[in-house]
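Listed next: structures, encoded as structure tokens.
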Structure 1
Amino acid sequence: MKLEISLYKFDAKSDYLPYYTKHYIKPKNEKNLLDILQTIHKESPLGFEKNKNFGVVVNGLYTTLDLSLEQIKQDFGSHLCIEPLSTARAYHDLLINDDIFYEKLSSFSQPLSEEYKALYENYKLYYYASNTLNFNKNYIGDAFILLAHTLLQKGFDKKEIAALLLDEKTGISFHTNLSHRIYNFDASIEEKIQQLQEEFNLIKPIQEQNFKPNSTKTIDFDKACGTSIVKHSFKDFNIAYYTGLKGCEKTQTLLDSLEAKKISLPSLCNDLAMNTFHANPNFSYALTAQVMLDAFDNNADFIVVDNMQAFYLLDFNRKELEKVSGREILLPVIHSNELSKLVCGLHDEAKKTLTQHAVNPDLV
């Protein structure tokens, strides 16, 4: 197997902008990503730390140099794009300035022991992998939250930790799910963070949230068409499907039956912090606006969702989305049941709900 690698390069001392170099490697004795980078380094000097725990981003997923050749072949394929944990903090290729990461520890009134500092450092990947940092650079960080989880179990001052976690501008209400962003993600990490959110009453089931706070209108999408007959294939349409953290198999099957172009974007599986919406609605609006604009900028004709909560958040809050993004957002949102009816030719049935949208898709 021959690997084609696009490698991030940047030297803060001499480069105005970062760039990527191409490398073609046919592994022989290399067993992991660390070995591969060392092979490249022999031919072309590269800034990185020569240890297996050094963090990088491979094809959009956060991982370490311990990534084995077998894992690369199975889960990443032969084309790799390798970048630093933070392109904004990079100063020499894959090396980044970690000052902000370590400065979070100064939030405590008393210095922590070396044991807890080491534990915090072990959580570094979770800090940089958070999508939240793209919206709130002052976020206290998932590494800090995970450390706080341990400190509370060890009997540290709950009042001090609570004050830090509940900060309205930087606290835990800004957390977004990490599961789609880290390779071989450990689900217990999210469980620990959710435990703290629950302990401080920041989490509420999505079904109990009100995602249309400025409207009393409700829409009954009823059931899907119920037939597999495709009368309208949407051949000339570009469709984006917001799956969230877990997509719907029925919706995916429906989309696969069409001749439409399915737009694939990483943001379409982003967490929109819907279970903390009641505590931090503007943050959910910012996350949602980014998904909508990403789909629009990639020429989507409409975006499909498969649950009412997501529909209300995306479609019924246009003014709020435009306020946080500074752009007009006119991309239509369609429930999968409506799409099913359109595909089956039940236009009159679909029209009953389509005309009630904040932005009418005007497909019939």
Structure 2
Amino acid sequence: MTAQRDDARYWVAFHRAKHIGPVRMQRLIEHFGDLERAWRAPAVSLRAVLDERSMASVATVRAELDLNAEMARIAAAGVTVLTLADREYPRLLREISAPPPVLFLRGDLDPADDLAVGIVGTRRATSYGREVTASMAAELAAARVTVVSGLALGVDAAAHRAALDAGGRTIAVLGSGPDIIYPYEHRRLAQGILESGCILSEYPPGRKPDAQNFPARNRLISGLSRGVVVVEAPERSGALITADFAADQGRDVFVVPGSVLSASSGGGNRLLRDGARPVRSGFDVLEDLGIDPAGRPMAAQQRLPEINGDERTVLSALTSDPVHLDDIAVALAMPVSVVSAMLVMLELKGVARNTGALHYARA
């Protein structure tokens, strides 16, 4: 677990005060030398740095907050306080404009997290979106890239799970306190993340999720990442907010193209029109970021199995979109029984898959 700084309580105290953000906190440090001196300073001294509204907020927190009790409460929740003064503070996040001065962390950060990619998208992901997310996250994790997302339903959850299944690291950024898992049904997923990654937030333990918290959460997802991949995003989507933050922070924005007829892909396709980079796989992301896919799964390096003439004909009719057996047979002018037998062989050889209800696609 990350070591706790002795002065972390004063960072937490000022973090609790309204109207004390990264800029004012830095001014306090520059004026007083450190936040402990600033916390103990009389009001007349604070007036040299803070306006009346900020001073009133600090006075309220001073009167109401027991620092020892607050730090004990945080520790009891299994949470570590990480500040901008800590060496362990994420390097990429430190580089953005006005980085959050205080993070609340469960689990452990790792120096390897400097190589991270965010994956975001709609909570109402289609089967296409979930499948693309899973394969992309697995490919990134296999290349020792940390996968960052927001633990939401849909694309976020698929990204976290695939990274864990591939034996990789993943970071979940919450719009609540790090001990408040939202949605509730992701508590088991959250436990898996803690075993090989971390959960972090700029909100203290006990803070309930609130709509106004999530844009700030999205800013952290992009800030922790070298690039952000948008898999599926409607025109009004939190994923688009994350992409906007990424662009403002000088991070690459990647988009998985989607059907122009799908509302789930409307926002992502607009990002492509506006200049985002189209990607088809995690390997495309690695190439664009200049990362060597050293951890690529062995299966991706193996040659395809031997495929005979009829099998090759049937395989040529398959795409990534599921097609019904009868439609394949009609397109190839082949008996349904023959096409069915070929599809079974292609499944066994790992190059085709049955997606259900006699629909088939390339593996």
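No value in this document is a laboratory result; all are computed from the given coordinates. The shown structure was predicted, so the numbers you read here are calculated from the model rather than taken from an experiment. Cβ atoms are built from the backbone, for glycine too; each structure is taken alone.
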Answer label among 1, 2 for the case where P(r) over Cα pairs in 5 Å bins from 0, in percent, for residues 151-262 alone, calculated from the coordinates, equals 2, 7, 12, 14, 14, 12, 13, 10, 6, 5, 3, 2, 0: 1
If distance in nm of label points 7 Å out along Cα→Cβ at positions 127 and 143 is computed and equals 0.3, the structure in 1, 2: 1
If mean count of other Cβ atoms within 10 Å over residues 23-30 is computed and equals 12.8, the structure in 1, 2: 1
Entry that produces 21.6 once mean count of other Cβ atoms within 10 Å over residues 103-110 is calculated, selected from 1, 2: 2
Top of 1, 2 by distance in nm of label points 7 Å out along Cα→Cβ at positions 15 and 31, largest first: 1
When Cα Rg over 2.2 N^0.38 Å, for residues 7-190 alone is computed for each of 1, 2, the largest belongs to: 2
Which entry (1, 2) yields the derived value 0.45 for FRET efficiency 1/(1 + (r/R0)^6) of positions 135 and 239 (r between Cβ atoms, R0 = 25 Å, to 0.05): 1
Value -9500, calculated as helix-only ellipticity at 222 nm (-39500 (n - 2.57) for each DSSP H run of 4 or more, over all residues; to 500), assigned to which of 1, 2: 1
Of the structures 1, 2, the one that 2.9 was derived from, the read-out being distance in nm of label points 7 Å out along Cα→Cβ at positions 319 and 335: 2
Value 0.80, calculated as FRET efficiency 1/(1 + (r/R0)^6) of positions 183 and 247 (r between Cβ atoms, R0 = 25 Å, to 0.05), assigned to which of 1, 2: 1
